[in-house]
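Asker: Below: a set of structures, written as structure tokens.
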Structure P
Amino acid sequence: MSDIEFDQKPQKSKSGGPPILSCYDDLAASCAYGWSMLERGVKDRKAAFHTPSVATITASGSPTIRTLVLRGCDTKARHLRFHTDTRSGKIAELQANPKGAIHFYDAGTKIQLRLGVRFEMLRGPDYDAAWQATRPMSRECYQVTQGPGSPIDTPQEVRFDAATTQDGEAHFVPVRAHVETMEWLYLAARGHRRALFDFTQDTQSWLVP
């Protein structure tokens with residue numbers, strides 16, 4: 001894998017369009033650039049990759065999707081982390097079928113990543129570390145006494161109780177997404193570039209855009 005840095009200066013486009021990234025025709029560098037964007041998504045709230053779309057499969061076999069905040073990225077281990085409520089529908093879905101997908105798109109760089117993942121709810125030390133790193137404002141989300149998606153007559157019926165929810169910890173769960181495949185798409189005026197990286201088979205290949 002290339003050691004390309006996220007902020008490496010792009011090459012000037014000969015066609016007069018936006019500058020071309022140096023990873024344009026380099027498979028390994030494209031993969032590394034994708035992971036760099038994921039790392040930035042964790043650190044930078046303004047980054048496009050900070051709020052990806054996460055898809056799971058319902059009990060009826062239908063796909064369902066929602067936007068979540070990217071909380072962690074371990075490039076070497078190839079996994080991501082996000083947080084959710086133990087009572088949310090996605091928890092029951094990933095328990096029944098841990099396979100899912102995560103979609104990222106950055107309109108500025110015109111780069112899309114589609115990840116095939118396997119979800120895992122974290123426990124023990126990993127759980128403790130995630131909870132300790134959670135800010136007080138974020139903990140309030142888990143202090144709601146009703147489960148996510150519960151019907152209410154008015155928004156004012158939502159109730160918060162820090163005591164009975166243990167400051168929200170009773171309903172907090174960090175989820176790790178083990179990245180099995182990454183599909184890279186880079187839209188460029190010179191010609192689009194698409195590639196597939198299969199980390200389970202340790203293979204990489206260009207695809208027709």
Structure Q
Amino acid sequence: MKLHESAHAPNPRRVRIFIAEKGIEVPRVQVDIGKRENRGPAFLALNPLGGVPVLELDDGRTIAESVAICRYFEEVHPEPPLMGVGPEDCAIVEMWNRRMELEVMRRITDAFRHTHEFFKGRITQVPEYGETRQREVPEQLVWLDEVLADRPFMAGDRFSIADITALVGIDFGRVIGVRIDPELKNLSRWHESVSARPSAQA
């Protein structure tokens with residue numbers, strides 16, 4: 001088994017934090033997305049969509065998409081649980097993880113893709129769209145501050161994949177100037193707490 005990933009991309013970091021929380025060691029193969037290795041025939045044979053990360057199993061089968069990879073590891077290494085315990089809790093964690101993906105991380109990655117030099121010539125950029133998405137981010141951080149007013153973690157009392165997604169999204173936002181306003185006390189407390197976990201250094 002090996003994980004094909006890129007050290008600086010946000011989605012591979014989600015998987016790295018997840019497996020670090022599980023205490024799992026997986027050999028990693030670095031894919032240089034700057035040099036477009038993920039668009040070469042060898043990588044496209046693993047994932048025709050060209051995205052990282054990709055988990056290559058021992059039998060040669062592959063699993064792409066970060067949450068799908070995390071789901072695999074949750075099933076084979078259930079402790080500690082990071083995707084919920086029981087039907088209700090699993091649904092709540094999934095709900096909050098999707099919210100972190102769509103309301104926070106997606107806005108930040110859209111802004112990056114449509115305004116940053118890295119994507120010039122790689123995609124059709126629409127700078128006005130990227131700028132709009134970037135202006136929306138502070139409002140979402142205020143919302144998260146409110147969410148965290150009565151609980152330690154995004155989905156409740158337990159650290160979960162929802163916290164991983166939110167952390168990775170917010171941290172990646174630094175490349176477009178996203179910072180947590182110190183006035184957002186709950187979000188600042190949460191960010192300091194989850195950033196101090198050893199897995200956050202993965």
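Where a number appears in this text, it was derived from the coordinates with a stated rule and is not lab data. Every value quoted in this text rests on a predicted model; they were computed, and no experiment measured them. Cβ atoms are built from the backbone, for glycine too; each structure is taken alone.
Asker: From P, Q, which structure was mean count of other Cβ atoms within 10 Å over residues 108-115 = 17.9 calculated on?
Answerer: P
Asker: If distance in nm of label points 7 Å out along Cα→Cβ at positions 36 and 188 is calculated from each of P, Q, which structure is the one that comes out at 1.3?
Answerer: Source structure: P.
Asker: For helix-only ellipticity at 222 nm (-39500 (n - 2.57) for each DSSP H run of 4 or more, over all residues; to 500), the calculated result is -15000, so let me know which of P, Q that is.
Answerer: Derived from Q, not from the others.
Asker: For volume of the Cα convex hull per residue in Å³, the calculated result is 152, so let me know which of P, Q that is.
Answerer: Derived from P, not from the others.
Asker: Another one. Who wins on mean count of other Cβ atoms within 10 Å over residues 28-35 among P, Q, i.e. which is largest?
Answerer: Evaluating mean count of other Cβ atoms within 10 Å over residues 28-35 on every structure, the highest lands on P.
Asker: Among P, Q, considering only mean count of other Cβ atoms within 10 Å over residues 84-91, which has the greatest calculated value?
Answerer: P
Asker: Let me ask something additional. Given a value of 31, 16, 9 for semi-axes √(5λ) of the Cα gyration tensor in Å, for residues 76-163 alone, calculated from one of P, Q, which structure does it belong to?
Answerer: Q
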